[in-house]
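Below are structures written as structure tokens.
Here, each number is a calculation from the coordinates, and none is a lab measurement. Just so it is clear, the model here is predicted, and its values are computed rather than measured. Cβ atoms are built from the backbone, for glycine too; each structure is taken alone.
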Structure 1
Amino acid sequence: MRYQISGKQIDIGAALQTHVQTELGEVVGKYAQRPTDANVVFSRSAHEYVCETTVHLSTGLTAQAKAHATEIYAAFEGCCDKMETQLRRYKRRLKDHHKDRSEPVELFGASSYILASDGFESADEPDSLQPMIVAEMETKIPSLSVGEAVMQMELAGAPVLVFRNENKDGLNVVYRRDDGNIGWIDP
């Protein structure tokens, strides 16, 4: 597994990097078969350290976890515990997903835009109804079944996931509703 361990305005020492590789390798190896890479980012938020971890699995799915603590090692341990909980919860489904799928998840490219929100918050009328584009990025849309999409959304901790439905060959959306249930939009 490839590791990318970095810090945002924090020096990450060799001891912390070794600790992260050892502990994360154990957790991910225990529950996921053939993980491809892991991205661990440490940062500061006021007096706390923040650890964000993203692990890409060979099945094409992604697991994410985030934790805060007053010490950097404690932040990583909390993040690692959350990752282990997610992977343990979905272990059977991850194995079933890999068994049923002969090839990795197919990804399609799409454009993603970040729009400025300051025009909508002011009391004055905006000059134009056209939103101001702050950033333009490339994103990937996976080709999944509805069950796999819900699992991917849960693993990533995302509130919404856009995916290409394998069964109907069209774009679909799954999202977390305010009542805790999952919504599915199938146009």
Structure 2
Amino acid sequence: MNRRIRMVSVADAGRVAEIDHDVVADGRGAVLEVDQLPSVSVVAARIDALFAAQSAGVASTMLVAEEGGRVVGYAHREQLTPKRLQHVGVLDLAVDPAHQRRGHGRALMEALIEDSWSWGLLRLELYVRADNVRAAALYRSLGFVLEGTRRGFVRLPGGELVDDHIFCMWSPTSPAGQA
């Protein structure tokens, strides 16, 4: 497989928006509805804002995975900005359903985790619907631990309530991660 992990560019906005659409339409793990997704121009503005934030020293970023020159997934990190929370990064991951189960999500997350530590972040967290078993298994295999559960946090279109899990990982250099 010809995979490449790289920093997102504004030119990727259309494909990122398309991946979001396909992931949400697939339904597994999504919390948004298709009609709630941002437009390509909004995605482009958000990507541009990531570069501005990095220039200002904020550790927010997005990486993309390419297969055969086509973007097939992305991993995003948002550094929390309140001074007392700036050691925390919140992550999310999306891989085109047609390209899942090929290692793209793992490769993206490994690169994003390494990049997080290089920025000096100490804690990473992400949120996973309890019924998204594959994603939870991936995150556990990377070293994330289940820290808490928000009971009935997600309400599916049919009215069913689904728990949402909070997964966390500590930097190897953090005293909290060594406890």
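To test your reading of the models, identify which of 1, 2 gives 18 for relative contact order in percent (Cα under 8 Å, 6 or more apart) when calculated. Don't skip to the answer; put the middle values down first.
Details: 1: 14; 2: 18.
Computing relative contact order in percent (Cα under 8 Å, 6 or more apart) on every structure in 1, 2 gives 18 only for 2.
One of 1, 2 was used to calculate Cα extents along the principal axes in Å, giving 41, 39, 34; which?
2
So, one more: Kindly point out which one of 1, 2 the value 14.1 was derived from, the read-out being mean count of other Cβ atoms within 10 Å over residues 14-21. Let's see the in-between values first.
Details: 1: 14.1; 2: 18.1.
So the calculation was done on 1.
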